[in-house]
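Below you'll find the structures, each written out as structure tokens.
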Structure P
Amino acid sequence: MKNFKIYIIGLLCLMMIAGCTSDFDEINVSNQGFTTDEVSAKFFLTSAQVPLYAPNRFFYWRAHLIHSDRFAGHMAFPNTTFYGSDGVAYDFNGGWSDVAYNWLADYFGTVKSFADLTAPGGDFENQGMFAMSLIMKGLYYQLYTDTYGMVPFSEAGVEGILTPVYDEQADIYKGVIADLDNAMSLIGDETRTGVGVDDAGSNDIYCGGDLQQWKRLANTLKLRIGMRALGAPGDDFAESAISSALSQPLLDDASGSVTMIKDFVISEWASSSYGDVWHDFGGRLTAITLSNTLINVMNDNNDPRLSVYAKPAVGGEFTFEDTGSDANFQDRINFLINTFDNSGVSYTVNTTGTTTTFNVDGGQYIGQPIRANGDTFGFMVLEMFSTPSDFVIQPRGQQVDAYPEIILSSAESYFLQAEAAVRGIGNGDAQALMASGVREAMKLWNVSAGEIDAYIASASLADINTGSMDEKLEKLALQRWIASFTDGYEAWAVVRKTGYPTNLAAGVSDQVIFEFGTLNGDYPQRMRYGGNAQANPNYDAAVSMQGPDLQSTKLWFAQ
């Protein structure tokens, strides 16, 4: 019999960290210790899944809020916050950026440990759970490489190799697809990972232990990677991967999306959410607003998700005094006027002497322009703009239904299939697939069937029956971008790959108003490697091949 001592210690530690997980009640501790039929790799599964999508507050704040959600163009910081401008992260900050890098780089050890436990010959060998580990690795590497480009893959975790090479993104994509194909083959027709203690069940917080859902997840991820690689320089595998994925079951309206329910009971230092950052500082010092790009495209199409994503602006009277110290004071006033006019805001403005007063009607959905520099920042008053809904900034304390942590959605599955059809790959009905994508995206946010039907019937953004290929692709990209709200890394990738929304992808050009930062006004294309990466002697070769270690360097998939 194998010696389980080291794993029992690990189990006990996990029980202390994740005591809310009801399945740990199944572990019966006696003075004789655990028996082999009481232990399973499933007790290590939850702790391997959570940190990739809902890490602790330290990482969630710096990786998601400061970087990806704002690079995605979904969120902004108003003038009540202590950041000093909405140019944070566009003006590189090594401290915050390194935290994001460490979160992703270090996660590899987590998923590898679970794979080692469940692999053939592992201490908790289990074919189904090993297949899960391969798919989790694929989800991880797709996020990791789409954020940084070249990262260690082929030599990562190989025994005896302490400084692995950095692989090119195309090779990482190919390696992930191979892992996904292997995982789907291992699953075959199986539906569960075992019986009794070997059934992952609710310890699997992605798919509830349903191996066929894991298989659909893997195939949809394969489709995403294929579509992302399509058209990149030297691409020699994308169309084949896409065609292969289209021939097998994908996430759909029957299977639903793969999401992770937020846990609002356990400590934010185990797993965090937007509400932790918002409420821990009184809702002002770390407040979030929604961007005018997001609010406007939803307003213009009467999108019923708007009231679920956002709260209406409080509105009120806002006074700005020209003291003579800002030579561009009137430029900033004009910018605010143009922002309101272009967004159809109901307001009045009056200037008397050196005082300009805005009266903004409350109850409107108003988005904040992103990337305001330090001088313009004072004009971005919190009460002028829409903030996230209570559904998004749910406080910690009791378990409630709140925003979903998206792993991969059935909506994206349909949108990707529709894009493939528009590009002439496969034989799907692009408009029907678009409509199904919209329906699945809205179901994630509890929009009623009637509202969904009305939107599909009337919104121009949901209609790709007519128009040029570029016009159809723009609508599909915007739908994916909107549907990726709260999944900033994926929304950011959509902008980089497609160039939509165009005003985001174009960057900024008015230095009087916007923060150019170290990007010189350009749109961010990647994040910089962390300081730890530079300790690897292969770092220099990666930079030489990929391009400068700067946020402006385009990654392979976006070229």
Structure Q
Amino acid sequence: MSVSLPDTSASPPAWWREARFGLFIHWGVYTVPAGVYRGRAVAGASEWLMHSARISVADYKNYAAGFTPSDFDAEAWITSAKDAGMGYVVITAKHHDGFALFDTAVNDWHAPRDLLRPLAEACRRHDLPLGFYYSQAQDWINRGAVFGEKWDPAQDGDFDGYLERVVIPQLTELLTRYGPEIPAVLWWDTPAEMNPARAARVDAAVQMIRPGIFQNDRLGLASGGGHFDTPEQRIPATRPARPWETCMTTNESWGFNLHDQAWKSPATLIRQLCEVVSQGGNYLLNVGPRADGVIPGPALAALAEIGAWMRVNGVAIRGASAGPFPHRLPWGFATSCCETIHLLIENWPADGLLLVPLLDLPVSARLLTDPGTLLASSPANDGFLLHLPPTAPDPAVSVVALHYAIPPRLGAVPTRPRPPVVPQPADGLIVLRAGDAEIIGEHLALTTGPDPQLGCWTSLDSHPLWRMRLHRPGAYRVELDYAVPAHRQGTLSEVDLGGQRLPLVVAGTGGWGEYVRVEVGVVTIAAHDEFPVRVLPVSIPVGAVMNLRAVRLTPVP
């Protein structure tokens, strides 16, 4: 069978390129249990609760009675997004539990009223494009679309029948109810059971209604499908070739989770926004409203602080292109816009002298917080020195605008710093922590915080690399501290210690945050000044490797 694929070579629409910053909203019936089942907090993202806790269809449907969005105020949501400097909105029209936020005629598993319509009207009033997230390939309620092992006979069914019975009719509703410009983008997810033929069948139904609609890369089309790539919870280590958008959470869960208080600071979110745009990407920041329709206070406070920063510095974000530097520099990032290069300074120099690896002096240099004052610059080796005030005007990121009449020449850009070699302590025990690893490849990310971990690990082309200094030769017991939910177990991996490889089949631990220590094997190692250790995925049958906190090497007597 030949499959006709849609044209995805067109450039992203102007509104998406101009915005650079959007609001993601995860909302649904999963906000009623909010990560708690039978009185116990269940590890992992709350929107996966039905899957993680293996809740039956009948029991899970009882949560719908508690989804009464009495305090939902679409105008307040969209005003918060607009005030934060965001340029578009994407909301979960249907997530993996199959619950629709609109009054679908396909079944009775939907919100008590159409919750998308007031959002569409508010977005139209504020001139913000509105997109719909739609889970096309996972649906734990509507029969036939459970990825992996089913846990309830009520989930039995045929996947192709599910596509015809649920997906295509609901997409028809979403594409025809809210006006010709809504949805502005279709945001697919987890194409587990999709293949190019199935994806093309769904896309054909979409194209009949909205030819050329903007869509992401997760429908399941053949390689290169979709108009933009979607790294999740990570910023690629190297600049992607295709248009891209990274989605990030304000805490750890996408949907509202009663026990998730790990809120990222506004400064962290601002720095992520700056780094993403400096590499030519878009930043889609998520909030998870409660069941009553109220966005949690810490998320709203973060949006307000980002908005205050954007009101001063937004010119360095909105409409900006990737900066001239291929990666993060020791002091921060840069973006480009017409004749101006914006330096987004995260680490303010103690001596007030910032080395900029551009060979040509700017016509002018000004802080966006003080545009009336010219900053001095002077030539230096491989660039120029920018003379800054003694203290940073903004604790998160301070922005300097460099104006040029013609594009400057690039100097010697410092290489991305390599993590230091981990020394062996006196007791011989070596702990290679996530924060000490060099990340190889684009599909692995370090989550910072009090206890960093390596996660968002989805491809064979990515792995962590440590270098350690070993002064005590001998035998070592090798252990991993890792976490993975049961539905993601099964990855075959290897721990490579200087060419010696220990195999490991990754078993479920209970959730992404439930860590266990697992012995992998014993190796004998000679003394080394710089000994490489890698954890390599060999096969990934279920879409993700593991969350990895540490590799431990304990001397064996």
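Every number in this text was worked out from the coordinates using simple rules, so none of it is lab data. For clarity, every value in this text was computed on a predicted model and none was experimentally measured. Cβ atoms are built from the backbone, for glycine too; each structure is taken alone.
Quick notes on this structure:
- At a computed 13 (relative contact order in percent (Cα under 8 Å, 6 or more apart)), which of P, Q: Q
- Among candidates P, Q, the computation of helix-only ellipticity at 222 nm (-39500 (n - 2.57) for each DSSP H run of 4 or more, over all residues; to 500) that gave -4500 used structure Q.
- Source structure of the calculated read-out (distance in nm of label points 7 Å out along Cα→Cβ at positions 92 and 412, 5.0) within P, Q: Q.
- Once FRET efficiency 1/(1 + (r/R0)^6) of positions 452 and 548 (r between Cβ atoms, R0 = 35 Å, to 0.05) is evaluated on every structure in P, Q, the highest one turns out to be Q.
- In this comparison of P, Q, the computed figure 0.00 for FRET efficiency 1/(1 + (r/R0)^6) of positions 100 and 532 (r between Cβ atoms, R0 = 25 Å, to 0.05) is attributed to Q.
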